[in-house]
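Quick note: the coordinates plus some simple rules give every number you see, no bench work behind them. Everything numeric in this text was worked out from a predicted model, so none of it was measured. Cβ atoms are built from the backbone, for glycine too; each structure is taken alone.
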Structure I
Amino acid sequence: MIELLNGGAYLVNGTTIVEDNADALSAIKNLSGKEITKEEAAKETMAYGILKEHNTSDNMNKLKIRFDKLTSHDITFVGIIQTARASGLEKFPMPYVLTNCHNSLCAVGGTINEDDHMFGLTCAKKYGGVYVPPHQAVIHQFAREMLAGCGRMILGSDSHTRYGALGTMAMGEGGPELVKQLLNQTYDINMPGVVGVYLEGTPVKGVGPQDVALAIIKAVFANGYVKNKVMEFVGPGVSNLSADFRIGIDVMTTETTCLSSIWRTDEKIKEFFEIHGRSEEYKELNPGEVAYYDGLIKIDLSKIKPMIAMPFHPSNAYTIEELKANLSDILDDVEKKAMVSLDGAVNYSLKDKVVNGNFIVEQGIIAGCAGGGFENICAAADILKGKYIGNGSFTLSVYPASMPVYMELIKNGCAATLMETGAVLKTAFCGPCFGAGDTPANNAFSIRHSTRNFPNREGSKLQNGQISSVALMDARSIAATAANKGVLTSAEEFDGDFNKYKYFFDKAIYENRVFDSKGVADPDQEIQFGPNIKDWPKMSALPENLLLKVVSEIHDPVTTTDELIPSGETSSYRSNPLGLAEFALSRKDPEYVGRAKAVQVAQKAIEAGKCAGEAVPEVGAIMDVVKKTFSDVCRDNLGVGSTIFAVKPGDGSAREQAASCQKVLGGWANIANEYATKRYRSNLINWGMLPFIIEKGDLPFKNLDYIFLPGIREAVSEKKEIIDAYVVKDGGLSRFDLRIGELTDEERQIILKGCLINYNRI
C-alpha cells in the first residue's frame with residue numbers, strides 16, 4: 001500500500017524510479033540518454049524551481065523568500081496587525097486576505113468577537129487588504145477559490161495553509177513570519193529537503209481523500225520521514241484523482257510535519273481554475289526529465305482502504321476493517337496511549353462503545369478545509385440518500401467549506417438529500433476543528449472529516465473530569481456510519497452508485513459580500529477597536545546574564561500547541577495578550593501560570609530599578625549562591641524569568657500564542673530534546689525566547705529548579721554552539737550543556753532585542 005525508500009531516489013521522465021546507489025547514474029543514462037549529477041537533478045524538482053523564483057538572496061542554500069500573497073483568520077490577524085502596527089506598518093505591501101471563520105460565533109467566552117471582525121474590516125480598508133465576512137468561507141477554501149495559482153507561494157497564519165494540489169507552494173507559520181512579510185522582510189530558511197510522493201493506481205469505490213491522507217500520516221509521522229521537508233506529489237496516479245480529491249489529501253500533509261507541498265498539475269487543475277474564472281493562474285507543472293528526491297514514498301492508490309485515526313492523533317490510524325476485526329486489542333492500545341496524553345487525569349475507556357460486537361459512535365461531522373469540499377459532501381449525500389440517521393444519540397452535522405459550495409449543493413439537490421436524513425447543514429466555520437463547534441458530550445465518541453483529533457481539542461476539560469474522543473474518517477465512511485445510525489461502518493459496504501456532479505462556481509456571492517481594496521490603502525480610515533483588543537506589553541532585551549526557574553516539566557513524547565495554549569473557548573481572548581496568557585498550559589499544567597507570574601515579579605522589580613531578591617526572597621537566596629562563583633552579577637546585568645521543559649513541543653497549530661503567552665508571563669526560553677515543527681521554534685525566536693536543546697537522557701534539573709546562564713547575551717551574539725548552564729542546588733552550582741541550534745543573523749538580533757517588535761522598532 002505505502003512503501004518508504006530508505007534513501008534518496010531519482011525520477012526519470014516522471015514515471016521511472018531509480019534508487020540512489022552506486023549504479024544509479026549509469027542506469028539513468030541508459031534510460032534517458034542523459035548524463036546528470038545528483039546536484040543537478042535536485043534542481044529539477046518543482047519545489048526547487050518555485051523556491052528559486054521567490055528567493056531574494058543569491059544563495060539557494062540560504063533562502064530569503066518573499067511570498068506572493070498572505071492570508072489569516074480571525075484568531076490570528078488581530079495580533080499580526082497589532083505587531084506590524086507597533087513596528088511601523090503603513091500599508092500592506094502584497095495582497096493580504098483576512099477571513100473570519102474561527103471566531104464566527106460572536107459571544108464565545110464572554111467577549112464579543114465581532115469587535116475583531118470590525119477591526120479586520122477597518123484594517124483592510126486602511127492598509128489595503130481583503131476582508132471576508134463570517135460564514136462566507138473557511139480560510140483555505142477561499143484561498144483555493146480566489147488566491148492560489150500555479151507556481152505561486154502563499155504564507156498563512158494557519159498551519160493547514162496547503163494549496164500544493166493547485167500548484168501553489170503554501171506554508172503555515174506563526175504570525176510574526178507574516179509580520180516580516182508585511183514589513184518587507186523575508187522568510188529565511190535553509191533549502192529544505194524534497195521528498196517525492198509517487199502515486200500510482202486509482203482509489204477503489206468508497207475510498208476518499210482522507211483515507212489516503214491518514215495512510216500517509218501513519219507511515220511518516222513517527223519516523224519524521226518528511227519533517228520540515230517539501231512533499232512533492234508525482235507519478236501517473238495523480239491524474240487519476242480529481243482536483244477536490246487532491247486538495248483533500250494535500251491539506252492533511254500538515255499532519256506529517258512537512259514544511260510544504262506541491263503537486264504536478266494537469267487538465268483537471270486547469271479546469272478547476274477555469275471553473276473559478278481564473279484560467280490565467282494555471283500553468284502545467286512537472287518535475288524535470290531527471291529529478292532527485294531526498295526520499296520517496298510509493299503509494300498504490302488501489303490498495304488504500306477506508307481508514308480511521310483513533311484518539312488522540314491523526315497518525316494513530318488503522319483501516320476500519322482492521323479496527324472492527326481487532327476491537328479489543330486496538331482499544332486497549334488506544335486507552336494506554338491516552339493515559340499518557342491525559343496524564344491519568346480522568347478515567348478513560350472506550351470499551352463501553354462496543355455493543356454486540358459493534359463499535360457505536362454518537363456524532364458525525366463533515367467540515368472545514370478537509371471535509372467541507374463539494375465532492376466529499378456530494379458523496380455523503382449519495383450514500384445517505386433514502387436513509388435516516390435515527391432519533392437516538394447519533395447526530396450528523398455538515399459544514400460546506402464556502403458559501404459558493406453551499407449554494408451549489410442547494411442547486412443540485414444534495415443539501416436537501418442530506419437534510420431529509422436528519423443531518424444538519426451549517427455555514428462555513430472552522431469550529432469543529434478546534435473545539436468551538438459541535439463539541440461532543442462527555443464520554444461521547446465523534447467521527448470527523450476534519451484535520452485533527454488531539455487530546456483536549458474538542459472541548460474536553462480534564463480538570464472538570466470531562467473527556468470526549470474524536471476520530472478522523474473520510475466523509476464517505478462517516479455517511480455510511482450515519483446511514484447505519486451510528487454503528488461504525490466502512491464506505492466499502494455501500495452498494496449503491498456515486499453520481500457525477502458538475503460544479504458551478506458563482507463568483508457573485510463573493511463580489512456582493514467580500515471587501516476587496518484592490519491593493520489601495522486609505523490612510524484616513526480609523527481602525528475600530530473593542531475593549532478586548534489590547535496592545536502587546538513592553539518586552540525587555542536579552543540581559544547579559546539570565547536566571548530561569550523551571551515552572552513546568554512535560555515528559556509526553558509530543559506536546560501539541562493545543563496543550564501549550566488551548567483552543568476552543570480561549571479563542572475569544574486571542575486579541576488580548578495578557579488575558580489569553582491566563583490560559584497557558586491550563587489543561588496540561590494548571591499551576592504553570594501562577595508559577596510563571598510569581599517569578600516574573602523579580603524581573604519587573606529589576607525593570608523598576610529595584611532588587612529582585614527583595615521582591616522575591618527565593619530569588620535572593622538563589623542569587624546568593626550564584627554570586628559565590630559569579631561575583632560580578634548584579635541588578636544591572638541580570639534578567640529573571642521562567643522556562644519550561646518538554647520532550648518535543650510544538651506539534652500542530654501554527655498559532656504564535658503558544659509562544660507569546662509564555663513570553664508575556666515572563667518566559668525567556670524553552671528547553672527541549674527537539675522541536676516538533678519549524679514553525680513553533682520560529683514562534684519562540686520571534687518572541688525573543690531562546691529555543692534551547694538538551695540531549696536526551698536524565699535531566700540535570702527538575703521542575704522548580706533554578707538555572708543560571710552566565711554571559712548568555714554574549715553567547716548568542718558570538719554564535720557559541722554550546723551554552724554554559726548551571727543548575728542551582730544543594731548550595732552550589734552544577735554545570736551542564738545547552739545548545740540553541742542554527743540561527744540566522746536576523747534571528748539572533750531578534751532574540752538579543754527581546755522580540756520581533758523591538759527588532760523593528762528599536
Structure II
Amino acid sequence: MGRYLFFSNDSIYSLLIRSFILSSFMKGCAVKEMIANENSIPPKTQKHETSASNKRKHNHLFNEKSPYLQQHAYNPVDWYPWGVEAFQKALKENKPIFLSIGYSTCHWCHVMEYESFEDEEVANILNENFVSIKVDREERPDIDNIYMTVCQAMTGSGGWPLNLFLTPERKPFYAGTYFPKTERYGNPGLIAILNHISNLWKTNTVSVLASSEQIVKVLQTTVNATGGETLTEETLRHAYEQLRDNFDLLYGGFGPAPKFPTPHNYTFLLRWWKRSKDPMALEIVEKTLERMGQGGIYDQLGGGFHRYSTDEYWLVPHFEKMLYDQALLAIAYTEAYQATGKTFYANIAKGIFDYVLRDMTSPEGVFYSAEDADSERIEGKFYVWTPDEVLNILGERDSKIFCDYYDVSNEGNYDEKNVLHVDKPLTTFAKLEGINLEQLQELLNKARKKLFAVREKRIRPNKDDKILTSWNGLMVAALAKGAQALNEPKYAQGAVRAADFILNTLRQKDETLFRRYRLGEAAIPGYLDDYAYFVWGLIDLYETTFEVKYLKTALEINKQMINNFWDEKGGGLFFNGKANEQLITQIKEIYDGAIPSGNSVALLNILRLNRMTGDQNLMKMAENIIKIFAETINQYPSGYTQFLCALDFAIGPTKEIIIASEPDQKDTKLILHEIWKRFLPEKVLLLHPEKDKSIEEIVGFIREQKAINGKATAYICKNYTCNAPTNNIDKIIQLIEER
C-alpha cells in the first residue's frame with residue numbers, strides 16, 4: 001500500500017478486472033513489484049551514449065528544468081512535458097497518450113530508457129501512434145499520486161518507472177511499471193503492448209473509452225467520515241503490537257527482505273516507549289538503528305543512508321541516496337540519542353548531517369534532492385572495494401585491520417567486491433584483535449579518511465540538483481533538532497540558510513509557496529507536503545534559534561495551507577490546493593509510507609502551534625482531522641505511524657515551557673541545554689526575552705511571564721495546569737522529566 005484514496009482498492013479492482021483493456025492483457029501481464037525491479041542491475045556490457053553526444057535532434061523536453069526530463073530530452077521518442085500542448089495534439093490527432101513517470105535517480109527508469117526510449121524501433125511506434133508525455137514525479141507528485149493509485153488498483157503493485165495509457169482527456173485505461181522492450185520471463189514486451197493498444201484504440205475505441213470512464217468514476221468516489229469511531233491510546237497500543245509482531249528479532253526492521261528504513265516507525269515507537277514504559281518498544285528501535293548504522297545501507301566512509309537494503313541483514317543496499325531519507329533518519333537517530341544517551345546514535349546522526357552539508361548543499365545553502373545509485377552505468381560502483389584497493393591505500397598492517405573490521409574479503413559480498421559494513425561492535429573487535437580501543441579508533445578514522453579521499457576521485461553518481469520545498473523543510477527540521485541535541489551550532493546555521501532561501505526565493509508575495517527551484521527558476525505551485533513539511537521545519541527552527549520571524553512565518557504559511565487545501569465539505573486536507581492544476585480527481589493522503597503524509601505532518605504542526613499560541617481554532621481543526629481519518633487508521637494503525645506521533649501529542653499530557661530571559665545569558669543556555677538533550681516529544685518551547693518583545697505580538701499570554709530577580713526563569717505547564725515559576729535548575733529538570 002503506497003497511498004490512501006477514498007475508495008476501496010477491492011472495489012476498484014473488481015471493476016477494473018472486468019474492463020475490456022485489462023481483460024485483454026490479464027494473461028502474462030503481471031507487473032513486477034517496484035522492489036523486485038530495483039534489486040536488479042542492467043546489463044553491464046550495454047553501452048549508453050546520450051543522444052546529445054550523437055547529435056540527435058532534441059524533443060519537446062529540451063527547455064524543461066527537471067533533471068529527469070532533461071535526461072530524456074534527446075531520446076528519439078518525441079516526448080512532451082505534461083501540459084496543454086500535448087493534450088491538444090492528442091485530441092487533434094485522435095491518439096492515446098503514453099504517460100511515463102519517473103525520477104532522475106530511479107535505477108529502472110534508466111534501464112527502460114537504455115532499452116526502449118533510446119531505441120529507434122520503439123520510438124517510431126510511439127511517435128506514430130501515441131502522444132508521449134514524461135513527468136518527473138518529484139516535481140509533480142499530484143500526477144504521480146493519482147496514476148500510481150490506478151496502477152496499484154489494476155495490477156496489485158506499483159513503482160517506478162510508472163507507465164500508463166490515457167485518453168486525450170487524461171483518463172487512464174491501462175497501467176504498469178517497468179516493461180522490457182520485448183517479452184521476458186512471461187512479462188509482455190513494450191513493443192507488443194504498444195502495438196496491441198494502438199490496434200485496440202483504432203478498432204474498438206468505444207470499449208476503451210468506456211473502460212476509462214469507469215475507472216475515473218471510481219477514482220472520484222468519496223467516502224465521508226461517519227463520525228462513529230475515535231482514536232485513543234488503544235490505537236497507539238494496537239499499532240505498537242502490530243509492529244512488534246512483525247519485528248525481525250535477529251536483524252531488526254520489519255518483515256523479510258527487502259527492508260526499508262521507514263524512520264517514523266521508530267519515532268513513533270520511541271513515543272510509545274516513553275508513554276508505556278514497555279522495554280520492548282525501545283529494544284525494537286535500538287536493534288534496528290544499530291543494525292542499520294553498522295550495515296552497508298549506511299555509507300561507512302561518507303555518511304548518509306542509501307535508499308533501502310536488498311537483504312534482511314541491512315548489508316547490500318539499493319545505492320541511491322534521497323534527501324528525505326537523510327532528514328527523517330537523522331531525526332530518528334537524534335531522538336534515539338536523546339532517549340538513551342548512547343553516542344553511537346549521535347555519531348550516525350552527525351554522519352548524515354556531514355554528508356548533507358558536504359555533498360547535498362547548493363552554494364546558496366539549500367539542499368539538493370538525490371544522488372543516483374549508478375555511476376558509469378553500474379549500480380554501486382562508486383561505493384565498493386576490493387582487498388587489493390584497500391591494501392594499496394593503507395598498507396599491509398592497517399589494511400588487514402580495516403578489512404577485518406569492515407568485512408572486506410576476496411570473495412566479496414556484492415558482485416565480487418565489497419560493501420563496507422561492521423560485523424562486530426568496536427569494543428568486541430578491539431578485544432579479539434588485542435588492540436587498545438583508542439588506538440583502534442584512531443587507526444580506523446585515519447583509514448576511512450584515506451579511502452574517502454581516494455573515493456572522491458572516482459566518477460560520482462549523478463546528482464539531482466533540483467530544490468524541493470517539501471524535502472528542504474524536512475532537512476531544516478532535522479538540522480534544527482540536531483543542533484539542539486548535539487549542541488552543534490553549524491547545524492542551526494545550515495537550517496537557517498536553507499529556510500531563508502526558501503522564504504526569499506520560493507515564497508511568493510501572496511505568501512503561497514512554489515514547489516521547485518532550479519537554474520534560477522522557482523516554479524510549480526506548492527502541494528500540501530510543501531506547506532506541511534516546511535512549517536515543521538520552521539517550528540523546529542524557532543525552538544532552536546528563538547528568532548520570532550520563524551514562528552510568525554510558520555503561522556502564516558500554516559494559515560495559507562488551511563485556506564488552500566482544506567476540504568470544506570469532508571474535512572481534512574487535499575493534496576492539491578486551489579492554486580494547483582485540477583486533475584481528474586482530488587486525493588487526500590494519509591498513509592505514512594516512504595515519507596509521512598501531508599495530513600499527518602500538518603496535524604502535529606497544528607497541535608504544536610495551538611499549544612504555542614493558545615489559538616483554539618487550531619485545536620478544533622486538529623480534532624476534525626483526527627475524526628475524519630479515525631475509521632481508516634483503526635483498520636491498520638501501524639500504517640500511519642507519523643499520524644500516531646501527532647495523536648500521541650494530542651492525547652498528552654503535553655508540556656508548555658517558557659523561558660523568560662535573554663537568549664545569550666549563561667543560565668538561559670544551561671536551562672536550554674537540559675531541555676534539548678532530553679527526549680521530550682510532548683513539549684513546546686518558547687523564549688520571552690525582556691529586550692525583544694516581538695514574541696508578545698503572536699503569543700499574547702506570554703506578556704506576564706518574566707524573569708525573576710534577573711535570572712532565567714522557567715514557566716512550565718502540563719496538561720493545562722501551570723507550576724510555579726522557578727529559576728532553580730534542579731527543580732526545572734524535575735518538572736520537565738515528569739510525565
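Can you tell which of I, II yields -9000 when helix-only ellipticity at 222 nm (-39500 (n - 2.57) for each DSSP H run of 4 or more, over all residues; to 500) is derived from it?
I
Suppose mean count of other Cβ atoms within 10 Å over residues 242-249 works out to 24.5; of I, II, which structure was it derived from?
I
Comparing structures I, II by FRET efficiency 1/(1 + (r/R0)^6) of positions 138 and 554 (r between Cβ atoms, R0 = 30 Å, to 0.05), which one has the largest value?
II
Can you rank I, II by relative contact order in percent (Cα under 8 Å, 6 or more apart) and just name the one with the largest value? Before the final figure, lay out the partial values.
Working: I: 14; II: 11.
Top value of relative contact order in percent (Cα under 8 Å, 6 or more apart) goes to structure I.
Please compute percent of Cα pairs over 18 Å apart, for residues 546-617 alone for structures I, II and give me the label with the greatest value. Show your work: numbers first, answer last.
Details: I: 50; II: 46.
That would be structure I.
With mean count of other Cβ atoms within 10 Å over residues 322-329 as the yardstick, tell me which of I, II scores highest. Walk me through the numbers before you get to the answer.
On the way: I: 14.1; II: 25.6.
Going through I, II one by one, mean count of other Cβ atoms within 10 Å over residues 322-329 is largest in II.
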